[in-house]
Structure P
Amino acid sequence: MSVDQITPGMEQLDLDEIYPFAIQLGKDAGALLVKGLERRRAESHENEEQIEKMNAVDIVTEVDHEVEAFIHTAVSERYPSHAFIGEETYSAGQSKDYLVDSRPTWIIDPLDGTVNFTHGFPMFCVSIALVHNHVPVIGVINAPLLNQLFSACSGKGSWLNESTRLPLLGKNIGPLPKDAPRRCIFACEWGKDRRDSKESNLGRKVDSFLTMATEPSGRDGLGGMVHGVRSLGSATMDLAYTAMGSVDIWWEGGCWEWDVAAGICLLNEAGGLVTTANPPEDEKWEEWTDVPAVKLGGRLYLAIRPATDARDGSETGRQSQVRVVKEVWKRVRRLDYSRPGA
């Protein structure tokens, strides 16, 4: 685990200075990913170092390590007082505790969508976030094969390729459907827990996917009848596409903070909503007028795209997002991803 120690106490962050540094870092790291893929394609696949962590779908390549080392060196030289948490160095440790505190902390996933990367499927990216007081204040996501660079900074909006403000279509993105989740695009991931049991996380996910997808009369009247179910193979890209407005709902459990920190910043700045994936234990949650903020290290995430106010004035964009959250909670099963310290 790589966490730089600094004396307790907060320094004032100059986001105007840090933001362009993070964007350039994302560009440089994306170029390294492309070079790594080109090298992999030029060599025999059998010769590439590819290590399984949990199982055959939880893998790490030498490119993951190379890119993380590059980012860590650049950040340490520029901001030596900042903390640093990278996926690969964290995963190599024994502790799974949530280690983020009030200090400025860089949270990095050098290659999100490693399985996609090894197959040359373009939905992979580098994810760079700066977190301050547990809140992501800068997020940069670079998907180099798609030529998509997402960036966001607190108070400065969310952007695609530094020129197009998110969400796409802006004020014309429209409200969420009145009968959501019907007529929504629902994004999800299968996850790394592949135990074959109805009560495993995989079993609960699949059950939830079916409820969201089936006809309205199905599942005791809870059928979601979503327009489509999408699985990009990268939680980071799921969040980026939700911030764009291309995905209406993203529901997932099992991610870590490096999978979501940059995307949460992106979605917040675009006007989206992020909360917990699990239905609340409070029996009166259907009466809530708002929903709890996401816990960065909670491993349970439900994201809703940006939305404009209803054209008939019946509800605000935020009210419609909260409404859709509740409709999703009615249809999904509780997931079990415990986390010390979160």
Structure Q
Amino acid sequence: MRAMLLVNPTATTTNARTRDVLIRALGAAVDLTVEETRYRGHAARLAATARAKGYDVVAVLGGDGTINETVNGLLNPVGGGELPAPPSDDPSLGRPGLMVIPGGSANVFARALGLPNDPVESTSVVLEALRENRRRTVGLGQALWEGQSRYFTFCSGMGYDAEVVRAVEGLRGSGRKATPTRYVNTALRHYLATDKRHPAMTLTGPGIPTAHGMFMAIISNTSPWTYVGPRPVRPTPWASFETGLDVLGLRRMGPVAVASMIRQMLTVSDTLPVGRHLVQLHDEAEFTLTAARPVAFQLDGDYLGERESVTFRSTPNALQVLV
């Protein structure tokens, strides 16, 4: 079996010694080619190359951003932003299986799959899955805007949450690590400075009541949405890889409304947050968010600029993961 391992050498929670141990373990099980990612978008191009060359498995050692790029490379052979053809109903046709080894700060996709958050423990699990050919078929989300398209594994967002992602990316660009504490502190500082009186977004979709006046929209392909350390955050607790997309929208940014939403997301595991200021959808195939002005847009924790309109689609049976 031929496998390509994509390694992000700057991943938050791994070091050179750990990477060497994992590479040796994988190399003992498969015919392994190792590639290091060197720039943004590189993992997508490497994964597309692995697909074109007929590799059986693509493994990823990195965080959610590297995993997202890899998934897009597997599903979109050009590895770029062009609109890809929808995946076949049979995800095994022409695409390698995906093997995930968490190496980032949150590792939401890996943990949502039930993998350990430790890269060494996770390698043991995926190697066992490889020996037993144990695969899980998962659905993905897809975002489309201005002639571009990108798949996401666990979440996307527009508005306030994407603004926080943008701010944290700026801090990472200056050499600071994206720790849970840094996310929380950045979110608090940004909340104090945000405009709480002029919501920009509207949600529309086939068979969906139009929702106006939204400050933030969280789009989920699974649950949890993220983690604060070991604690899961569940704005859309019914979201699943086996269903369509879920949404939680926020129409008020006052301290009482925001505090209530945060408390419910952190403490309630299987019940939807409640509040008249919330917009909620479950298991939807398609919807669109439009904005009266450009708003921040993120996808799997990767900031993608400001947008005025993004359409979101559910893509069932898109990917096979060894887990």
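Where a number appears in this text, it was derived from the coordinates with a stated rule and is not lab data. All values derive from a computational prediction rather than experimental measurement. Cβ atoms are built from the backbone, for glycine too; each structure is taken alone.
Once relative contact order in percent (Cα under 8 Å, 6 or more apart) is calculated for every structure in P, Q, which label goes with the largest value? When relative contact order in percent (Cα under 8 Å, 6 or more apart) is computed for each of P, Q, structure Q gives the biggest number.
Assign the value 19.5, calculated as mean count of other Cβ atoms within 10 Å over residues 205-212, to the correct structure from P, Q. Of the structures listed, the value fits P. The maximum of mean count of other Cβ atoms within 10 Å over residues 101-108 over structures P, Q, that is, the highest value, falls on Q.
Thinking of P, Q, which structure, once mean count of other Cβ atoms within 10 Å over residues 149-156 is computed, gives back 21.6? Structure P accounts for this read-out.
From which structure (P, Q) was FRET efficiency 1/(1 + (r/R0)^6) of positions 117 and 141 (r between Cβ atoms, R0 = 25 Å, to 0.05) calculated, if the value obtained is 0.65?
Details: P: 0.95; Q: 0.65.
Going label by label, the one that fits is Q.
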